[in-house]
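Have a look at these structures, which come just after this line.
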Structure P
Amino acid sequence: MLQRFCLALLQKCSIKEAVVPTFIEHDMINWLMNLIRKSTTTKIHQFSLDFGSALLANIIHTGSTLEYLERNITFAQHLMESMLKLIRDNIQVSVLMHLLICLSYLSKDQFKVVVENCNFVERISEFVEYYSQINTSENEGAEIDKRTVLDLCAHMFHPKDSELENSETM
């Protein structure tokens, strides 16, 4: 119960970018990744996973973390590799969505080398193909979750058609 309370509190604090460098300094990214990884083999309370993965997404998206990861490109690559593996594991949909959000930040131009080294584009495409084939026909909630995840992927990982974006409308 203490873990759930602490994660909820830390997740709320992570909204303030000024506290994020402290999280980085205390290796919170690895701790959270280990928690999510552990949930694939051990029962972890859903509340802890929801708030923990939201905390991870909040940490990853801040400017200070992105600068840290740019300076520590080996760690950024390890992080992307770990997330790409986890999205194929049996994890809760909310955790999956938070990991996909994290991956969207790590797939930006400043991490081009990491994207290439991890074969990111192909692996995300493979994930979308795999996820789109999951049978959810007997569970309406699972079907909605599946569509949400696939829509999230389409929005975050497929480049916009620059021709359409730059064309003039009448």
Structure Q
Amino acid sequence: MDSSVNYLIRIINSEVKHSMYVLDFLREKEKMLINNESSALKTFLKKEHSFFVKSKELEASRFSVLEVIARKFNINKDKISLQDIIGHVNSSLAKKIQDLRIRLREVLLKVQAQNQKCELLIKKSMEIINFSMSLMSKSLNAHAKTIYDKNCRRITGSLSTRLVDQKG
């Protein structure tokens, strides 16, 4: 029994470390968004996918071990929690699990908050881009001009919303 619980402790510890790494990554991503470092951000977004995959793998491992432990303690595997395990193990293991449970929860809440900050920055950037495009479009429509073909002949009855006509 202790081997399953010790394995669970190692997995949760790995989840905490990985989540702290993700948090640092998200803080760096926020700086890149603020500084408009688009090329570096593209590379970071590729890394972000690998973080997501690793998080899913760790979570799946934790759920697998929880199922094994649930069978050993005769607990419903769909409703087992770390708190349930704490009540069935010796005090030293219970303390380790409780400490890791608290640390994991705290780090995941920080990751969630940081992710929301990045999401807000991206949304605000998109709003600014849309606003700029709208202003440019209105400006072009307000100052429409006659357009010319490649042979510098005026095309009658047409107005352009292009910045440069073909004779330019």
Structure R
Amino acid sequence: MLAIIQFVKSVFMYEEDIWDSLVSSFLDHRLLSHTPVVLIYRNQQDEILSRQLVYSVPQARPWGLQLRCGDPYCPALPGSFYIRGGRRQRENHPYFKVKCLVCGWSSEYVQRPPWLMELPKKFFFWNHYPLSKEQKMYFLFETMRIRENTQEPEQEAGMEEEESMAVM
């Protein structure tokens, strides 16, 4: 409640920028560890912006994302995942890997999304809202991309062997 009062006071009494006021009022892990805060507003250039403030909780919401299993038929719910951070987690959570405890699907270690913007305090980020399907399923799509890139050299090597055998 105090954050809301501080936010309203900054915007209406001191006429500070609405986005900057939201960021300065809500950068508290106790507020954002369970749910993000979304702000939809019109800026001074008459553009409508929609942004979300998130807090990265390694045990439940890495980078503020609600985890989803990579298997579309898996009935996993939030809390059904084992989440592992890579080394250097003190450096603003650069990597995570998730494993579904229901079906066993596992992601690769994936790097923090490029569409997630850092804020002045560690482990706090913002992104445009709402997230696209690919962004919501970031661990799945990034894992697929990583696995495709690691299989290509193997496939190419296999094709070269087949071509050399065909020449013989």
* Structure fact -> relative contact order in percent (Cα under 8 Å, 6 or more apart): greatest across P, Q, R for structure Q
* To do: Using distance in nm of label points 7 Å out along Cα→Cβ at positions 59 and 75, single out the structure from P, Q, R with the greatest value.
  => R
* If you work out mean projected area of the Cα convex hull in nm² for P, Q, R, which one comes out largest? -> Q
* Structure fact -> The value -9500 for helix-only ellipticity at 222 nm (-39500 (n - 2.57) for each DSSP H run of 4 or more, over all residues; to 500), derived from one of P, Q, R, belongs to structure R
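Every number here is computed from the coordinates shown, using simple stated rules; none is lab data. Please read these numbers as outputs of a predicted model, since none were measured by experiment. Cβ atoms are built from the backbone, for glycine too; each structure is taken alone.
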